[in-house]
Structure 1
């Protein structure tokens, strides 16, 4: 049993991970937040602690006795990484053993305009251990959420899902048609369930955490995803778009995917996110490594066909 602090623990993915950690009945969990908890955010079995992420001296006593800190502090709202850097400094001073920064996606920061700040945090973490190791950390990188292939059906407890490139409900897909070779369009898909389970197992892992912590449900090309989807759901209508249009901000297709998430209010942003994902898939920006697969050989990840069959078999 260890004490775990979850910074920004009211977020959707954080909630999924907290649920799995609570189910183990092995850990004490504290949620760190800038604000007081709303009634619907109170989670039985956890402690909610309002903190100032910019005040190291006030964070240190909160972190005393904590073994692992998982951060979900949004990079895009954390100017110059001030909040995460202050949190890291407090971790070191209070004797926290392990830290996971807000990664939770892919290793390639070109995959999204909003991912560029992640590079600065990676460099900062490397610098603090340059002379001697003062904090063990890992970059949890699962690639793209496999659960997007289940939208609009509910396949998670908390995480919002959207039709990004594949719409299995109406059997249609948007693929880049002018990439040579086509197999270059590879991506890693990992289910939310697997992400949460791997984090839980990683906390129990007695060896040293790898700096790069890739976890790969399955890595395959978008064309392979299409073939699997058609195998389960029947023939798809495929819109083939070209790179130049995508780079110009246009999806010339018969349908427009839209990213449905509570934090995304503007329609133009909701439509830009799928466009960027389709574009970045064209050069394999969502492929991640498999360090945690190798360190946890007894854990069986969900494959794409297994996921699609489980979700879509019997659906009209």
Structure 2
């Protein structure tokens, strides 16, 4: 497989109740001694409507922030009073609320911890992608790879300007870093840099129609070694999203990725897919998700 012998990837997947979308995930520590990537794949009923919530959370300075965001972000979001009526506003407010709550919960720690969040919400025939940091979301639309998130890096002109206007600075230390420390310009956590490293998400929306084939969310353990076009080309012929996610993980590992690697894939279906066995499939995915959360926090 190209993985370390003690690091078999955790994988799983499922399908929505009416067969509108299927999803799969794969995650491994890769060459790192510790695991700071987390992910969430869940299908909820909100006001009688099936909602898909998917996320990849890449921690830094330890796993605390990523684990917290995985546990609380989507639960906070679906409880937001505007979630169904003004989804973008609900997402923006929930990202910042969850960030504030994490900073309160983490106040006893002296060492900073932070996390990216690349998230996708399927609601009402729409795909809403919200991103903080450098985990990335890419869709295949009409056969083409399209990035639907932007990597938040300190050397981007607008990000650098925002940081400097807030009184911070960006300097080179192996790569461009906020305060010479952090290589992402937006994140959850990072209380010592919070004035500059905000948790404001950039949000994009796509209509789920016949041209929208699938979505890839992944940590930079994938994107550091696999391009958007390559990832889409690899996933395209593989109908099972769990197998496709495993394939991308394997490819990133074989290309020498030095980081934790986590991939979530959502494939959009036409609704005619049989839903027989949907329940058990989702339960399996949920069990595996809970199992890896225990592993990651131990």
Structure 3
């Protein structure tokens, strides 16, 4: 916070002083200054405001590390649904559009593999171990000729899938209730982010699943019996069943499939594409890499 306040032109030396200033600063200036604060930046991190672990009190929101809470089993035990899309990282194409719509500057930095390393790992930028991790990322994600798609896949895993699968694994160990997992591979006419960005790259982007659950201002018309119509009905049935029964497929006859919950040692999931299919252990080779990366720090060894 001090670095951000100084970037805004204020001579401060404590977080408290900086906080008082930041609370009075227009959000547009905060966003612009945030991009300039390189000293506070670590690999795969942005200067964001988020909940922190607080001392126990009547007003505290989080008093323990979330991973410790999950591993303890001391949380609200209810059925859970986790999911992701095959190209979550495609949202990167929307960032300049979103910035422009708000009149904010957008600086496109050259690709840097260190940006994919979660800051929680605590690797020093430019260190030998950081370079070794970058080399592994390069071998895993950048063997194909399509640099853009390779970047999308790496970002999909580094920002979304590794943490999602890690959370699933840890919940399965302690939850008394079922944990359901889906992967959306559907690439059809209601993929909302692809409509917004006008992307034609293959795969389903971050938030593309919302286009099949909720109508919005950019929802195009679609024909009865089309893949869009069929998929909307599937999504809505799965989600409403889960909300009502804690089970997305209480009757196999409805959708022709039984969605199996994840189990210890076997992460069952369904792939939501043109069809619904039962599968096991998503992205195993890629997740093995991220498990090795998280094990580089004792504090993150149990993340995946």
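Quick note: the coordinates plus some simple rules give every number you see, no bench work behind them. A quick note: this is a predicted structure, and the numbers were derived from the prediction, not measured. Cβ atoms are built from the backbone, for glycine too; each structure is taken alone.
Results, tabulated for the structure shown:
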| item | result |
| --- | --- |
| Which of 1, 2, 3 yields 32, 57, 12 [P(r) over Cα pairs in 20 Å bins from 0, in percent, calculated] | 1 |
| Top of 1, 2, 3 by FRET efficiency 1/(1 + (r/R0)^6) of positions 54 and 86 (r between Cβ atoms, R0 = 25 Å, to 0.05), largest first | 1 |
| Structure from which -0.36, -0.50, -0.64 was derived, log10 I(q)/I(0) by the Debye sum over Cα atoms at q = 0.10, 0.12, 0.14 Å⁻¹, for residues 94-213 alone, options 1, 2, 3 | 2 |
